[in-house]
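These are the structures in question, set out in turn.
Please treat every number below as a calculation from the coordinates, not as lab data. Just so we're clear, the structure is a prediction, and the values are computed from it rather than from any experiment. Cβ atoms are built from the backbone, for glycine too; each structure is taken alone.
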Structure P
Amino acid sequence: MIHLIYGEDVVSADEALAEVAGDAGPDDLRDINRTSFLAEELTPQQLAAAVFTIPFMADHRVVVVRGLLSTFERRSRAVSGTRNNRNNALGPWAELPDELRSIPPTTNLTFLDGALSRNNPMLRKLAPQSEVREFPLPRERDMSGWIMSRARTLGIDLEPRASATLADAIGRQPRLIDSELRKLALYTDGRSVQDEDVRRTVANVREANIFQAVDAVIDGRADVALSLITRIMDDGSPAAYILTMLARQVRLLLLAKDMMVRGVPKEDIGRNLRLSGWVLNKTLQQERRMTHEYLAYFHERLIETDLTLKTKPVPEQLAIEMLVADLT
């Protein structure tokens, strides 16, 4: 049996793989009857040897190949048209689909991949003779619904507002979302997960509050900025953390502004700043709203506030309030 499991919802894909892998016999023989490969370390000959091996004292053996179909995504764009061209796109794997028609009934072969296009040449060749399971991930604006569904699967009572906060802070990162949901379940110990629980425990949400605080400072909304910063400090973060996070964001904004002026493409800006997704988009939005002079002054005031806290007996809360008042 051949299984094609793919999609951006890697959490669901991993669970589907676990179902298949559970067919590898008793626990004490499972390692013997299961073979896993990474595509970049695999040859057609090695795969054939594993697929056509008889299971040891079990009904089935499981062979898992990770990332093979994804390697043909790039080739499918470069090679198209005639059948010969499509075969060329498969390279040394061109004979694999025909060879797998005689796969033993005792072998469960699973190809596990991320997102694949419909014109992927290996996907099109293998799909007719395989069980195909695709696990797409919703668009970013629809992730809250996915999170609610995932919480129900894990037996977690998650409030809709808490789900929306998680979606805003983490975006389309299913493994991270799954991990945070499990942490929240331990934190709440059986009770319903509220929005405040998410804001207190999820690191990405605390970072999102820093973004919102910077936004409020830019807009001159001192009360909102102070409220957000006070919430972070009430959760146990010292003034030094606030200043460090604000300084980090100002530094990113200065670098982003310099690259935008030089015409650097968005994807290269993200790579240089080591940002992606929601965090990159938010940073670029903020960059467009600030002048270089304002950012330089912002950075200067952060340094002055840090020096004040280290050299003078000024309460942390007062120092932060003075900083925000000056910047707004």
Structure Q
Amino acid sequence: MANVLLVEPRAEVRSEIKEALVSLGFNNITETGNMRGARDVFMEMDVHLVVGESTLPEGDLGELIRQVRHQEISSSPFVVAVAIISQMDRAKAAIDAGNDDVLLRPFTTEKLKERILNLTKSRKKFVVTTEYIGPDRRNRPATEGLQIPRIDVPNPLQINFSSKAGVREMQIASKRALAIVNKQKVERHVFQVNWLMERIVPKLRDKKDNSAEDLLGRLYWVSRDLARRIALTDYVYATYLSNTLVSIVDEIVQSPDLVDEKEVELMEKIAQTLMNFCSPGRGVVAPEEPKKVNIPVSNPAIVACSPEAGLGLPH
């Protein structure tokens, strides 16, 4: 049976929702009334369904869902998530966090059960951008500009976790989908890195312009997430490039007044090289079983980073 996390600060409401979940056949239900408890559950076990009040005393549950979708606190981003909101103006934030469904108070337990049953039958395909991982909310896919593929993701509500075969089925499906998610993230990130660089570099070169701080913070987050994911894709040969970018950005963030022109030039070259190596169509989906990757000395990413190519590590 699926593991369910119920997050609701009011005990009487939590009891009503739990009763509805039990009536649907869910027995492995973990309850909590606060953000810390919810975070602890995600870190300790695989959660397959989360139903929770979005607004909690310690913050927004949506931020936790966003972190789960981005694998910042959970190994799998494919939990089915139903957010409960009390005000309509909270709907957009709940959707942007990556929830599968949003339920507006007041609602009946029958309505909640109906939504969960609908998700059990079918869930939306996922899309990936630099900022977002979650269900595709578009009425129709874009026909112009950068194409964002829709990804089939596993539905844990359809899996029989009481059998080893069911657990294995979920593991394989998650692994396949996650390989695509990571590849899509890398491709989105390299575009974002170059977009940010176009705006940051002029500010760094203008010693009187101190407005690059927010952009640098954004670049640092994107480059770190890029480095984390790139080693899990067929773009693994560019790992050295992404790690070097993180190091340089970290140095600049820590000491913005000591920016060296060579560092700026190196960042520009790395950003463009990453774009060349990690553009859509250059990689393929990772295999079902992991394989050992041996990077040859003649690997183009290593050659591109060599001192002879002008992309050596800064002194």
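Out of P, Q, choose the structure whose coordinates give relative contact order in percent (Cα under 8 Å, 6 or more apart) equal to 16 when calculated. Going through each structure in turn, the value belongs to P.
Of the structures labelled P, Q, one was used to calculate helix-only ellipticity at 222 nm (-39500 (n - 2.57) for each DSSP H run of 4 or more, over all residues; to 500), giving -15500. Name it.
Label of the source structure: Q.
Suppose you compute log10 I(q)/I(0) by the Debye sum over Cα atoms at q = 0.08, 0.09, 0.10, 0.15 Å⁻¹ for every structure in P, Q: which one lands on -0.44, -0.54, -0.66, -1.18? That value comes from structure Q.
Thinking of P, Q, which structure, once distance in nm of label points 7 Å out along Cα→Cβ at positions 71 and 95 is computed, gives back 2.8? The structure behind it is Q.
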